[in-house]
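Since every read-out is calculated from the coordinates, none of them should be taken as a lab result. This structure is a prediction, so every number in the text was calculated from the model and none was measured.
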Structure 1
Amino acid sequence: MKTLKILVAVAFVIAISAFAIDKVSSNKTTKGYLIGDVAVDFKLKNIDDSVVSLADYSDAKGFIIIFTCNHCPYSVAYEDRIIALNTLYKEKGYPVVAINPNNSKDYPEDSFENMKIRAKNKGFTFPYLFDDGQHIYPQYGATKTPHVYVLQKTEKGNIVRYIGAIDNNYKNVSAVTKKYVEDAVNALLNGEKILIETTKAIGCSIKV
């Protein structure tokens, strides 16, 4: 009887521990999307205080989702290129939707109010959304700022077609030899196969 009680107690401790580990791990970490997955829509606050979702874009053919922020030097280096992407593809049906995934309590430069200031100073022409509570970036599996997901709107939903970097040289735009996002969107617009579907995102780690 004593042995049975011990075994029951051990089993109980193991079960509780497993539950606790699962609860912690599921809080911010998921495997994220893979190529071909359907991206779930979201509702996030924009810098104009409106709430934006992908469903709002009834005429879009897809989206260029970019996880970015104010303070990361990689994100800052890409700001003009992000603006250029929106200028190039918004009217073609692939608008940029930028999302700030960072914890603004520990990184106040990435606060919602500072997002407004940054967007105004840079002249952002696209939504700049705040992932309040950090619920969206884990769904996507984003790990860096910037981190890009090109989605194609289909009858099945918004399908992930490209994941990774904007191009192959964050330091010097004139030295870029591979424009990964442009190549992916151009291929989708032309009904062609995307030759490079995934690349390694280069940037700052997302601040949890």
Structure 2
Amino acid sequence: MNIEIKKSTKPVKYDDAITQLEARSKLVSKNEDKELIWILEHEPIFTAGTSYSVNDIIDKSINIHETNRGGKITYHGPGQLMFYFVIDLRNRNKDIRKFISVIENSIIETLKDFKIECHTDRKNIGIWFNNKGKLEKVAAIGVRVSKWIAYHGFCLNIKNDLDPYKKIIPCGISDKKVTNLTRISKIKFNNIDDILINKFISNLKRLNV
């Protein structure tokens, strides 16, 4: 499996990241470049996917950046791990639902390594933590697929500021909160990016035709 692994040590502007992802997806579709996994953090920004509603904006003074990914409104910022990818599904199982399962299982298995039990929710995409009977989102997923090239990715909340989520209805879900790993556990999340990458690549192999 020939996937380029890229890690950015400084925050990357959202527009710059998306421009690079879209350019790479076109090259991958023409078999002119490798698939990609890209780990980074963003500068603070609110982004809106293709199915968002203006009713999801609580604080009308904030700037919303519209994108072509799936999903609704969310927030990105320092302390949040962005896991972007460009993956060619043409030589794998052309099943978007199974690909989403690869993402979900990779996050769940990674958190289990840190003794944190999380799960999916049938009604709401993402990864959820059960906090004394109340579900709280710890990871959001937004994927775009064009000509069976999947890109964008997911974000995992590690130690990011949660206050910006009060200005929106995150992912259009009004009855559940957002959390991060440092609120869930006091342990150190060393090398969590490497573990995520390894889990993702391992689960991706199961889609090979």
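Summary table
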quantity: Entry that produces 43, 38, 34 once Cα extents along the principal axes in Å is calculated, selected from 1, 2; calculated: 2
quantity: Among 1, 2, structure where helix-only ellipticity at 222 nm (-39500 (n - 2.57) for each DSSP H run of 4 or more, over all residues; to 500) as derived comes to -7500; calculated: 2
